[in-house]
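Here, each number is a calculation from the coordinates, and none is a lab measurement. Remember, predicted model here, so these are calculated numbers, not experimental data. Cβ atoms are built from the backbone, for glycine too; each structure is taken alone.
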Structure I
Amino acid sequence: MRTTEAFPKRMSDVLVNSASDLFSRTEIKGVSLPADLFCGDVFNAETYELFDQAVEGQPLICLVNVSAGDDKTVVVVDRHAYVNTFNLRAKDAASLKEAIKRLTADGSIRIGNNNKEA
């Protein structure tokens with residue numbers, strides 16, 4: 001699902017519930033992005049590219065639209081949060097499934113009960 005001007009994806013479309021707004025999201029400042037990131041994109045924390053299960057790295061979920069370039073700030077899901085997997089996007093379906101598995105492994109990020117299990 002791509003964002004459009006008529007129906008942009010918002011943070012509330014991805015982050016559906018949290019124990020606290022203080023812990024549910026955090027900012028990563030001063031990063032160089034090789035490509036635009038959109039709300040709902042699952043990206044590699046080391047390369048800042050869409051998450052690919054074939055590449056080493058921890059997945060993160062972007063909560064804002066950010067254009068490519070240097071010295072950017074990216075808002076990501078942190079912990080104690082429920083996310084809607086329907087609005088997430090990775091490199092491909094298999095990579096998204098692996099990203100969800102990794103993100104939910106320790107229980108700090110959970111998926112909404114209306115979503116299919118990864």
Structure II
Amino acid sequence: MSDTRTAVSKVLTTSGRCALSNDYEVKLAKLKGEFVWHTHEDTDELFLGISGRLTIQLRDGDVTLEPGELFVVPRGVEHCPVADEETAILLLEPAGVLNTGDAGGPLTKAAEALY
């Protein structure tokens with residue numbers, strides 16, 4: 001558990017993988033601003049709010065997450081995370097999934113271990 005606490009404190013300056021569970025990565029990220037519209041064709045993506053407020057834009061309406069709330073973006077659904085204030089989130093997805101899904105671009109980053 002102390003490794004996870006250390007990882008949570010690091011989220012204020014970086015983002016990345018804080019744990020592995022079977023074939024899944026538990027990722028922490030700090031966001032501010034608009035990310036990129038993207039899709040994960042082969043996997044769902046779970047978002048859990050830790051601090052701040054995250055809006056997940058979907059083509060058919062937005063979902064807003066407060067701390068402690070979660071939402072699963074189903075596979076194949078185009079989405080764009082937006083945080084108007086500094087926001088920390090936890091993500092759960094299969095190992096190796098890129099943060100920008102099919103969109104690619106300069107924001108694409110492989111998850112690095114925070115521990």
### Summary
From the coordinates of one of I, II, mean count of other Cβ atoms within 10 Å over residues 24-31 came out at 19.9; that one is structure II
### Summary
Comparing I, II on mean projected area of the Cα convex hull in nm², the highest sits with I
### Message
I have -2000 for helix-only ellipticity at 222 nm (-39500 (n - 2.57) for each DSSP H run of 4 or more, over all residues; to 500), calculated from one of the structures I, II. Which structure is it?
### Response
II
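If distance in nm of label points 7 Å out along Cα→Cβ at positions 88 and 104 is computed to be 0.7, which of I, II is the source?
Values: I: 0.7; II: 3.4.
Derived from I, not from the others.
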### With relative contact order in percent (Cα under 8 Å, 6 or more apart) derived as 30, matching label from I, II
I
